[in-house]
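Derivation of every value follows stated rules applied to the coordinates shown; laboratory data play no part. All values reported here derive from a predicted model rather than from experimental measurement. Cβ atoms are built from the backbone, for glycine too; each structure is taken alone.
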Structure P
Amino acid sequence: MLILGIESATQQVGVSIGGHEGVIATFEVARGRRHAEILTPAIEFVCRQADVELGELGCVAVDVGPGLFTGMRVGLAAGKALAQALKIPMIGISSLDLLAFPCRHTDRVVVPAIDARKGEVFWAMYRQVPGGVQQVSAPAVGPVDELVADLLARSQDALCVGDGAERYREEILEGFHCEISGPVHPSPGALVQLAHARALREEWVRPGEIEPIYLRAPDAQINWAIRESRP
């Protein structure tokens with residue numbers, strides 16, 4: 001089965017195609033926040049590079065967040081539209097899973113941290129298991145000092161990855177000794193790999209069943225709530 005992976009939950013836009021033979025074509029760009037302008041040409045590009053027609057696809061995989069609201073919506077809308085048009089199923093995978101997966105060979109706790117803006121990060125914690133990683137703490141959102149407090153409470157060797165870890169490197173290292181390296185953005189290649197494993201187990205859904213992981217209300221909703229609470 002050929003899988004198209006769409007990753008747009010952070011500043012990066014990424015698209016990959018792959019299947020049982022691994023990733024066969026990929027595109028990534030992390031310059032600017034032009035997800036809507038970049039995504040369709042990116043899909044066309046990877047299809048040409050892989051010499052694959054859209055009609056040959058068997059599944060569409062998408063990054064369901066958490067991440068940037070606009071980027072997530074663009075990726076989800078494009079993925080759903082394509083899957084519905086082709087009458088094929090979808091697989092949704094968390095951006096935190098995608099950041100942790102490339103670090104599956106470390107024996108440290110893997111802590112993906114995504115920049116949530118407003119001085120906050122999205123994060124979760126993972127540990128190595130045969131063939132991949134397993135989430136050991138639920139996804140959370142909050143100020144960086146809450147992430148540091150979580151690290152201190154666990155007091156385990158940790159590897160922090162993601163653009164949130166990079167942006168708040170000094171604050172994290174000031175509060176907790178750990179390593180900050182590895183992937184900065186979720187990889188569309190990892191998305192295809194994880195989705196292929198799920199596809200083999202037939203763990204897919206209809207396009208209408210795919211839901212984003214927000215963890216907090218959109219900014220517009222927060223702003224209206226503030227306005228309504230004022231006298």
Structure Q
Amino acid sequence: MSRADEPVASLFDRSEILPEDPDLEVLHDREYRVRAFRNDPNLIIRGAVRDQKPPNLYFDDDPNPLTIHHMQVELSVGFPSLVINDVTVHFETHPNDTCPVIVSHYEKLIGLSIARGFTHKVRELFGGPRGCSHTTALLQAMAPVAVQCFWSMSASEARKRLARAKSADNIDFVPKAMTAADRSEQFAVNLNTCHVWDADGEWVEGLRNGAPMEPPLFAVQRLAELGLTPSDWFRRMRS
């Protein structure tokens with residue numbers, strides 16, 4: 001069986017984001033890293049992109065990877081508006097002395113929403129000769145992380161409320177019931193972000209008609225590992 005016929009699952013190690021392959025020669029390694037931080041009342045989204053060539057590719061007897069691009073971006077983002085309040089762009093490693101000249105151009109991000117339409121606007125403002133291709137690609141990777149923060153912020157708030165209830169010895173603490181409006185608001189940010197969340201699709205139609213919003217698969221798996229049940233998930237997220 002050729003590699004092309006090999007099941008995809010067997011080509012990847014779940015313990016690594018992208019494992020090594022001893023049968024293939026590495027020519028290039030690009031890494032993206034994006035992290036979101038709570039900075040009440042806003043969010044801080046930090047991202048980096050780094051391109052490296054493997055040891056010995058360009059220079060014999062060179063034991064270390066050769067970094068050719070390393071760009072970093074920090075966005076201060078209003079929550080829940082997701083409007084960018086401030087931006088910092090830094091070029092740590094770049095191939096040309098004039099590369100950093102474009103950094104100030106990214107101040108045009110201020111005032112934009114990082115949610116819907118952001119990718120199109122980024123291409124319009126910074127595509128081709130209007131920006132740095134690596135920084136622009138990084139921004140497009142950062143935008144979905146901001147949207148993911150709606151769920152993360154809900155989890156953070158729930159954790160704090162539960163901690164306050166425990167510190168007050170409130171053993172009768174009861175999670176709030178979700179109204180139809182609460183349900184719609186909870187998943188509104190996900191609409192039309194992918195095929196599952198197609199606003200006219202079967203999944204969303206079911207939710208609108210009152211179908212339970214089951215815990216995502218990753219949560220179900222972790223609940224089982226921890227000896228917990230979906231009821232524990234709902235109690236926490238609806239606290």
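If we compute mean count of other Cβ atoms within 10 Å over residues 17-24 for structures P, Q, which one ends up with the highest value?
Working: P: 17.0; Q: 8.5.
Result for mean count of other Cβ atoms within 10 Å over residues 17-24 over P, Q: largest is P.
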Report summary line: For relative contact order in percent (Cα under 8 Å, 6 or more apart), structure among P, Q ranking highest is P
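Please compute FRET efficiency 1/(1 + (r/R0)^6) of positions 81 and 121 (r between Cβ atoms, R0 = 35 Å, to 0.05) for structures P, Q and give me the label with the greatest value.
Working: P: 0.70; Q: 1.00.
Looking at the calculated values, the largest one is Q.
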Requested in this report: Give the label, chosen from P, Q, of the structure having the highest value of Cα Rg over 2.2 N^0.38 Å.
Outcome: Q
